[in-house]
Each structure stands twice: as structure tokens, then as C-alpha cells.
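Chemist: Some structures to go through are shown next.
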Structure I
């Protein structure tokens, strides 16, 4: 009989579902323990997966799990963002292969704390950048690496957020507070910052950004509770907003609890709903990114357009195809992408299986590592500073690769 790899999950909210579902589908993986202070989160995870509560050792505190579970082959951390760094540091010190949900942390200080632990203990660490694992972005990477468009010159990317996710970010008990989520750029767009870094091929050295709460601003003409609203029947956000099946966002609705019935305009929050970010890289590549809430229809979701010295590649992740244009001939090739309707457009399963690969091969270290997480965090944090202070933020790197904003 093949070895059973024993794993534990710390944080049983919405993102834990993808890991639990895909990892336990593999016969050689056994989920043996979970930690979450809210038992309801575990019940939600169980309702979307084959995981049975009675088969688990359940802890309300991750410290108790770490103290009592001494025979783990892998760990998933999917806590709220501001709670990542402490359990991650403990698992890193114990040398257990770790899948840490994005973002790395919510602050530069906490990110550097984890980077130091990584450099001391050399762990196997996978940051939750699931979009790198999608057929869509893997094909774009293949086109770029083939030289078909030449050297990358510029990148335009968009994240046009659906009403369902706009509601989750704006109403979630913790996502709507920057102190807990790191802000909208961190919570929603750390994926996108990582992808831009991934395709740019250099280190970011300067950031300009504009944006903030431009859409869901307080409205004195509306009440705090949706039930008391006279215009509720015509409001997209009164009843359950449409969610993205491809991203698996329907599971996030359970994280809203009673806050789903509070006015999206008047609920207490401090996160942005629209933002534009421009980035300069050390190799001369320039990038521009647009985040916008409340978007539906054609070309909603994620778009990317990469321009090179010999051509261009572009696409929308939900349209299941990309275009590649050769500048010299002027001809465009349309490449079909396999249709994957669930789990971050096919990224969730491959990403979860990366943890299994790490457990099977203790020398394997994925590209979605701690430093990739650090650079993504730095862009998100710098973008918010730039927007708040109306100035360009420049990156100064020290000998360890740590960044100082100037």
C-alpha cells in the first residue's frame, strides 16, 4: 500500500475548501487535523468536500495543533491574511512542506520576518498564487518564453471584479478592513501583481497609483440595514449577487454572515473599490494595472495584453482563448484554451497538487516561493501608499533583497 501523506489545515474558511477538496481526492493524501476558532467554518468546508468532521482531530487554536500533531507531512494555512505569519513561521521552522494562501502577509515587516525564517530553514514553501497554475496563464507564459513576441516591453492587465466578489470584499467581516486584509490590492490583486512580476522578468523599481473608495461611498439617503431600504428591490446588492463559477466564489458568500444584509455603501469599511497602478521594472519593462469593482459582461474578470519587440499576446481568462499577433507579418493566431469552469479557471487543482508533489519529492521547490510573495506584497503596499500620498514610490533593495520605500 502506498504511503498516506498526512496533512493539516490551519484556517477553515472559503479558501481551505479548494485545498481540502483537491488534496483529499488523491488516494495517497489524508487530512487528519484542522484548526479554526469558529467551528462553523469547518462545517462549511465539510459541506463542500468529502471531509467528515468525525474523521478529524479538531483544534480551536493553531498552536495546539502544532503542539499535538507531530507526524505531519504537509500543512495548508488559509487563515485571514493578517494571521498568516505566526503559524507559517512555526511550520517553516519545523521543516514541513507548507502551502500558504496568498498574500504572504499584510505588512513589509511581517513579510521580512518570514523571509528571514525561509533563509534560515530552507523550507518547501508554496504561496497561493493559483493563477500561475491555470491553463490560460501557462499558455501565455509558453508564448512569451518561446520568443514569439520578442522581448517584453509593456504589460496591461485588468481585474474587473464581479458584483459577487465586490460584495464579499466590501462586506466580509475581515476583508473590508485594511488592518486584517491588507487592503483590496492585497486581498484581491496580489495574484495580479505576482503575474505582472512573473511576465516582466525584472524587479519592480517604481510605482505610481491612483484610486480609493470611488464607488461604494457612504450614502446618507440609504439606511445601514438592507431590510430597511426603500430601493432594495432595484439594488444589485440587496439579494445574493451573481458569483463567478470559474473562480468558485459562491463559497465565499458564507463568510459574509449577517453583514451581507448591511448596505454595501454604508457598512463600515476602509478598502478601495477602484485603483490604477503603473509599475517600472529594472529591465525597462513598464506595466499598467486597473482594478474596478461592480463589473459584469463581456471581458469582465481578468484581462492581459503583453507587447513585445516582435509581437503581442492577449486574452481574457474566462473566454478560453488567447490571441498572438506577429508584428512583421501582421497575422494573428487564435489559440484555444481548455475550458475549465471551476476552481480559479483550473488553477486550484494543479496548485493543490503542487503540495502533494512537494511531499513526494523533498527536494522540489516551486517558483511561487516566499520572495515572489514578498515582491507582490511590496507592490500592493506601495500602490496604496502612492494613492494615499499622491506620490511616486521608488524601491531601494538591500543586499538581502529587502525593499525600502523612498
Structure II
């Protein structure tokens, strides 16, 4: 694919037809469909919107969601600072994987547009049971809950339950659709418990599934289709993968999204779509950049035969002996190695090479020699981690993503 190449995917006639009536019924705020139902860990909750302050606590989740519906717009769940202002505007938060979560200001319509698309793509609506596993301060969980209610599904908020109890609730309640991150799915798998035969769709955001987790999901929920999407809190959906997507790709553009690379065959990813945010809340300049309606969050990648491949964030890129290295590439490889359950690749100063990489891992320390050998064989001596640091616990954020800042701090200097 030549430098500056771009991809566009239209919404498609079938999707537009199925979503048009839904959009026509929506206004400047979020509303629930007449067929929608809401459940939390304790059971069904009456869908009666309530008046609350504009900045809401994310627990209990049902109360926060009902208050968000009551306001319609002009709210934020979690985070510090004043409430958003403007008609049809609300705020959500970034995952905060490398620092404090940022406030994301966006229009209600930017989410409603993708609600309509997903109704056509995935059949979300009356008769479906949708579950979200994380706290509503995380945009993926908030999106999944609001989408389910808007489209008429039964929405189950399972935040606050241990993973084994979440899995039991998914089985007992006959949940058919889950919105989750790979980290949350891994906890479900590791918890053990009943199979999930009624689960038909898992919408995965946050990072790619490694082959081991994909296989474990197939065993736990044999009838479920795994649909991974690549996006960001600032951009919402960018690409969507299906069963025919090449294993290392994050998929083709989501309906209505244009994807463009700038700066070379391995270039910076820019997107244009109806789903983009308006800006950051407060005085935070943020890290995303705009250019004539196009947005970049600093991710690097390449295009091949209609599919997007990610290299990693420019902000995490490390130079080792004058070679640019993306820690995400190494994490993806190591996550698939036997003995590695979770991994974070971090830079450390080195007098000879400028920087070297270490890997903080959770898993089986007895496999360390084989893990290092496999990494060096595939990545070569410059990219492969120089050392592994093992820990039993694994710090995560409310989003379910690894808390890279804490992991880095607690790993200490090397050597």
C-alpha cells in the first residue's frame, strides 16, 4: 500500500435501513427503548430516570445509568472537574493506561449514530440480553449499556461481582451479547464455572485477543462470534474484525469510517467519521490532533489488502540502538507464548544501546528460559526483552486495561 493510502467503508443499505427508524426516534439525549429492561447484580431495576448532579459516581452502576438517562446529556460518570456544557453534549473518560484518565467531550449523536449501525450489524435489540462487565466510568461499559437500552435489549450491569460470579450470572441470565476487554474476558476464563451456550456475540475492545485466549473463549462459549474492534475514546469505532480477518490485523474500516495513513508505508493513522469526539474536557490539551476534520490519536500502522495493522502508539515507541521498536508488538507476541498470562514491555536506560527493553510478566516463572529463547528467535536480539520480571498480582484500571504507569513504577530500575 502506497504512502498516504486510505480506506473507506460506507454504512451500507441494509444497515441504514435497519437503523433509520431508531435514529429518527432519538433526540438530543439518551433514552431507553420501550422494550428495554435493566438489571444489576441484585436483579431487575425499574427503568425510571432520576434527577442527580451532572457529575455522577460510577457505583452503584444502575443509579448512575438512570441518572444519565434522566439528564439525557450534560453528564459525566467519574472523573474530576466540572460537568460538560452544551446541548446534546456529554463526557466520558479515557482508559488512563499510561496516566490519569482524560475527559472526553462528545455529542450524544456521535454515539447514537453507531447504535443504529450496530443494530443492523449485530441484531442488538428487543429479545437480546446484553451484559457489560466493567465500571461505567469506562467508555466501553457506558457505551454498551446505553446502546442496549436505546435499542430495546435487557441490559445487565455486572460490575462489582467477582469474575466467577459474573460468569455464573451470564449463564443463569441467558446473556446473548457481551461488551468486554480482553483482560475482562481472561478473568472470566480463569475463574472457571459453567459454559455459556446462549452467548452468541462478544464485542471486544481495548486490545487484540491472543490465540490462547481466543481458544479458551471458544471452549467457554462455543456458539459465540468474537468481533474485535479497534478504536479509541476520542474516535469510537475505527475498524472491525471478523472471522475472515487476517490474524494480525485489527480489521477493515467500521461502516462510515475513512482511514488514512500519513508519513510512509508504516505511517500515522488518521480517521474521519461521524463518531469522533469534540475535544477534551477542561483545560487539558490532550494528545489527539485534528487536521481539516481528520483525527489522529498517535497510533502507527500499515494497510494491506483492505485491512489495517497496528504497530503501536508513537508515544510508547522506543529507540534501541537506533532502531524504532513498538512495545505493543512485543507484548502481542509474548502474550501468545506458553507460560505468559499477562505482560507489559517497558524501556530502561542502557549505556551501549541508549535503551533496552524488559518485560514484566504474570504466569509461570519456570518457563522463563523458554520464553526468552522464543522471543529472541522471533524478534531478534535488539527487540527481545533483556530480562523478565515476575509478579503474582496484576494492576488494572477501571477499564480492565493494564495499569502501565504503576507496573513501570513498581518494576524499578534495571539492572
Structure III
């Protein structure tokens, strides 16, 4: 197997060469790729930086050079992978090296072995990972020379990437794929619908609607792997509209339109906005209705005005769908804690949500209102049946 060892060889050449040697000892072929932006490489690369960036537009500006390399390297590495020239990729880096290394990794398909050993691996890594399965390993010490700690970490990293490329991925049956969104408050609904769809011969991939989960689901839909979408849990739009922590961004729900696949859309859990621990909630929300889901998660009930805005957005997103769509509304509650007797029960807010969806939805998109809760079996079965009809 050929493993790309990609790094800034002008400053971290000896460290990458060390990893390359460990990979070679395990019977694999390292491909040393230089993505340095300043001085000459410390070791001889197999792929020179000039093959990736012919000339830096601002050679004296390190930040600009890192940006330019980060923009050029994804296409270059993706091309190598597509041609079968590499079977896995490993990189070591600090700030600049991590930015360049993960930019290359994000261009590679899900399942392609990717390992980033970084000084930044213990912090917020969402912007480095994107929607891809990049494994990040803390370097513990800086990637600045070989010592008793770095040798141990780098050797383990070499063993890890070798194990990843050696592992055979079990593919399973080649069934058509359905992407589904789920939250703790919609688990019963999605699981019941999933059982129906699997019984009809589909493979259902469930994504946790926590921001990153929604973005990952959208990326998978855009990739062309998905035959249909069961979007029962659109809660990330509550965070996007109101200002919570689990937003998936303004393009959430766009992928089904772009890919031209049928979709079922439900306003699941849009009655709640997510924050961290209670003290992290912004002061501007003082006096609102909160529910402590656990010590790290605080939920805030949406208002009728917020729900009306969310409903309008959901309708406008569905209006762009061209391959068939249907909207289902569980009129008793869109979440477990929004049911009668529960802390987020607020009929006026739910009514504002449903009215906004119906008022703004394209006339030819069917809307089914059901007098039940979102997790009732009959609602789950109706969602599955509606998607099967579209498929």
C-alpha cells in the first residue's frame, strides 16, 4: 500500500521522514509530499511543492502562502487518490501544517484512511474535520524535533495509518440508501420509520442533528449516494434562526434539491434551541423557558414568532425540491418535551409553526396533518410510507 506522508518539509522534514521510515518498516510505501511554503525542504520529497503550487503569489507572506497551498493541495491529493497513487494519508503539523494537511484530507472520500497528528487536536477541531472522517491525534509535544515523547507518538501514528490501510471495509449488500435525521427527542419515530424502510429493501443511514451531523448528511446527499431523504429532525434550523449552538448553517435542507432526490420533511424538535451549560446561555434570553437536558446541554423553548420564521424557512427550502417532496405535521407535538404536560408544551407556538409552513409552501407539495405526537407509531409509519410513495 502507498501512504502519503504530507507535511511542511522545510520546518518538519525530519519528523515526517521518521514517520515514513516507520511506515516502510511495516511493509508499506511512503510517498513524501512537501507542502512547505518557505525554505528548502530538510529531506528529499517524492512530490515537490512546485508540483502543487508552481509559484507563490506573495512569497514573503507566510499566511498568504499557507492559504494558497491550502487551496491548491486538495485537488492535487484528490487526483492522486483517484488515480490509485495513494491508499492513505498521514500528516504532522502545528497551526499551518494542520490547516494544509486537513484541507487535503477533506478532499478525500469517506472511508479513505486519514490521520492528522496535530498540536491542535485537543481543541475545537470542527473546522479542520468538516464533514469527513479525519482522525486527529494529539501530538502531546510540539512537532519540533525528535525526542522520547515525539518518537513514541509518531511511531504509534505510523502504526495507526498502516492498520487503517490494511483493514478491509465490509461493504454489505448494495441496497439503495436513505439518509435520515434524528435527535434524542425523535429517536422512536426515526427507528420505527427506519424499520419500515429497511423492510422495503433500503439501507437507512441515520445522522444526529447536532450541527455537524446535519452538515455531514447534506454532504452525503450531495455526493449522489442517497436515493431519498427522511428529514424528520430539522431542529438545526431552530438554532440557526434563534442563535443556538447546534446550527448546521444556512444551507441545511438544500442538498435534496441540488441532488434531485425525493424527501420527507418534518419540523421535528424545532421547538427547542440548544445551548451548553446553563451559565453559557446569552443574557439576552433571560426569562425564557429553559429545560436542563443534562449538565452540558440547556434547551430553550422557541416562541410563536420564532416558530413562524422557522416554518417559513422550512417551506422555502422544500419549495426548491424538484424530485418530489412531502411535509408531515404531528399536530400534538414535534418533540417529547413539547407534549401536553411536558415543560415545552406551547400550543400557540406550534400553531404558528404549522401555519407558517402551510402558508409559504408551494401549492403542489402535499401536507399531511396528523392528530398525534411525533413519536407515535402511526406517524412514523406515515413518514416511511410517504417516502416510499415518492421513491
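Chemist: Once relative contact order in percent (Cα under 8 Å, 6 or more apart) is calculated for every structure in I, II, III, which label goes with the largest value?
Modeler: I
Chemist: Still on this structure, I have one more. Can you tell which of I, II, III yields 31, 19, 14 when semi-axes √(5λ) of the Cα gyration tensor in Å, for residues 129-304 alone is derived from it? The partial results should precede the final answer.
Modeler: On the way: I: 34, 17, 13; II: 31, 19, 14; III: 33, 28, 14.
Clearly, the read-out refers to II.
Quick note: the coordinates plus some simple rules give every number you see, no bench work behind them. Owing to the predicted nature of the structure, the values given are computational and were not obtained by experimental measurement.
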